[in-house]
1. Given 14 as the derived value for relative contact order in percent (Cα under 8 Å, 6 or more apart), which of the supplied structures P, Q does it correspond to?
2. Using helix-only ellipticity at 222 nm (-39500 (n - 2.57) for each DSSP H run of 4 or more, over all residues; to 500) as the calculated read-out, with -6000 as its value, let me know the right label among P, Q.
3. Comparing P, Q, where is Kirkwood radius over Cα pairs in Å highest?
Structure P
Amino acid sequence: MRYCIIQADGMADEPLPELGGRTPLEAAHTPYMNELAARGVVGTFNPIPSGMDSGSDVGTLSVLGYDPAKYYTGRAPIEAAGLGLHLERDDVAYRMNLVTVEGDVLNGVMKDYSAGHISPEAAATIVAAIKVNFETSEIRFFKGLSYRHIMVWRNGPLNITTTPPHDITDRSTQEHLPRGNGAEELCTLMAEVSFFVREFVSRHCHGDVKANAVWFWGQGRAAVLPPVSRVFGGRGAIIAAVDLVKGIGALAGMDHVKVRGATGDVDTNYSGKGKAAVEVLEGGYTLCMVHVEAPDEAGHRGDPYLKKETIELIDAEVVAPVLRLAHEKKDIVVLVTCDHRTPCRIRTHATGDVPFVLYHPARRISAQTSINFCEKSCRKGVHFSSGEELINYVIDRKVR
């Protein structure tokens, strides 16, 4: 069997009055996901182990069948792997967001965790200037995509508490600064770099560039994963724009397939990802994972209509071509799910069960007349307590 996992990041939500008491997934027109549901198995699973923060780092590990409690070391080292960075044993990687803060970064209000989803070109200019002015033998900076970048600190502080900036939109930065041993030094660096960014943007950046600070979080040492081939067999490929997901793929021994126009935002090249998935599945790979960030970004913006639209685009331009290939080849297993909930109401990640649909052509399942793939219908199906349990079920199905 060949396997295709389609991960609609942050797709799961809660009923919203704007959508007539429906979730964005429930309200969306998704005929291809519905067809998978009518011919397959629907259910829920919990991608975030108890006591761990909800996010794509932990959730994506779960979706691939890894136990985050065993393998997770932090978000930033995973993203560093996605950038092809080698971390030494004593290196601590931090995620560095370019953000928009009202007031001072240490005593202000977090207005935008993404600096207005800053363009890659503007971000590259800012990070290059940060490197020139602040990089030392101990502290290094690396450019990522849009607002997402990496700072690596040799022997840097690790046992501290940091907060993702997307969790504190319109809230006080002072109340969510790094805490613990080494936090004072980290805050000093954050303040100095932020002051520089504000001045640099005002003097050198043209157009509406909203970045005026940086925010450090998600720290950790280098991560190690067993190859995904140990579970799925054969070769694996990952189709993703964001460094975090690319990093998990790299650590799992998967090839990264780049898609022109894939942005890691709501304007991504949906059809390009769908076409790439078909090419991967026809190209000798056993596993293809397609990651689409768009629903998560819409959730962070608190826009249920936009989130509904992104789900419809995933259905029409990613799920549809994969389903057509599955009908044709008869040996392709399709799993559509997400890594966590990103409710529009709270505009950040949340824990809890998420829906999935599994289509397996080797198993005879009587087609139902109709089913709407959504949180409500999936709660009536099977349930797994972890991604590891779900993937074991997916793989075991080929011998049942």
Structure Q
Amino acid sequence: MNSQAVYRGWSASSTPGPRPIGLVVVLLVGVAIVPATAERAVKTTHPRTDLRTGPSREHNRITVLPPGIRLWADDYVDGFYRVPLCPVLHAWVSREQVQPLDRSLPRPQIHAVTDISVKGIEPGSLATIRLAEPVAYRVRQQLHPPALILDLFGVNLARYGVRQRPSDRCTWAVVAEQVADGWAQVTFHLTFSQQRGWRVTQHDGALMLLIRNPYRGDTLDHKVIVLDPGHGGRDSGAVGPTGVREKDVNLRIALRLVELLAERGATARLLRDSDRALSPGGASQREELEARLAASEQPDADLFLSIHNNAVGSGDPARAFGTETYYWTPMSVLPARILQNHLCQRLRTNNRFISWRPFYVLRSGDVPRVLVECAYVSNPSEEQRMRGDEFTESAALALRDGLEDFFATVAAS
């Protein structure tokens, strides 16, 4: 996967420039002109609507929202609406990801949180927060001490305190506090260190946060691993100097890993088991990534693993070689580190690094998610190794052993 690979998220280095003074009107034939006043209600429509720190895709994400969240826009710049989340924090959202609502709709009121309760259910602990309508939110993960932090925007706590029922086994304390007017924060202090994932839904007058039960057992037995052999179909991924295609190497490793995991009692679910894409023909790159992420979110999964091989974007291909591993959520750091070490030991490759990176398929909090770059298909020596069965076998064995090591490490801790 080269430096412009489709799994890479947008960069986060830009900062908004100075705002122009005065009003400049540009008339373009056939292009809709945004009114001078941008104040209006908008509703999220995209499966993953990005709220960013500035009016471009190069700005950092503040949070990602599902469809159906009503926001208030008070400005519009370069195709982005500015939406205040609360008086002290605002975000920017692309007009392509929201639907402007009728201007007669008033600005949403600040809603009162009337009740917060936590109870245990079969998959984990379920927090229920009573609200009049769906609101913008953000979930953040803390490793030490282990906690999930839920930010609720456009709400005030009607009363302090949380009811924790005896069936709740995932949290030892839940603390609600008002950070600012229109910004409430609920911190779930967890009873276990290695987090397994969470999920947020909003319906029937409530926001519900599911905190998944901790891992059980120290082996691969009965674990469910979702495997993503990177690329496929029209997307070959990186191509080596003699024509080795990354998508083929990725798939061979994944198919062998399925067999090795089954021998240890685990269930492996492949996003693709042949040379194909997941989205319909003619779909855009973004649509293919969205299809992969959606297909990978499976309620009973224990871990997601995306298998790739790398390519140098520029420079001398002979000087870029070795193994890299990527993660996005903090709970994914431990499996990323363990898988990286096993790959380097088994493949005898250069241990380059592990890194936080917002690759699209990693941007979910449902389970720990890891993307491995086993070696460099653009490197002549490593490409030659990829032609043989020994490389496939070694990579698959390393990934199996790494997964096994991860669950054993979690159990021991």
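1. So the calculation was done on Q.
2. Values: P: -9500; Q: -6000.
Answer for the origin of the read-out: Q.
3. Structure Q comes out on top.
Taken together, the values in this text are just the output of simple stated rules run on the coordinates, not laboratory data. Keep in mind that what you see is a predicted model, and the values were worked out from it rather than measured.
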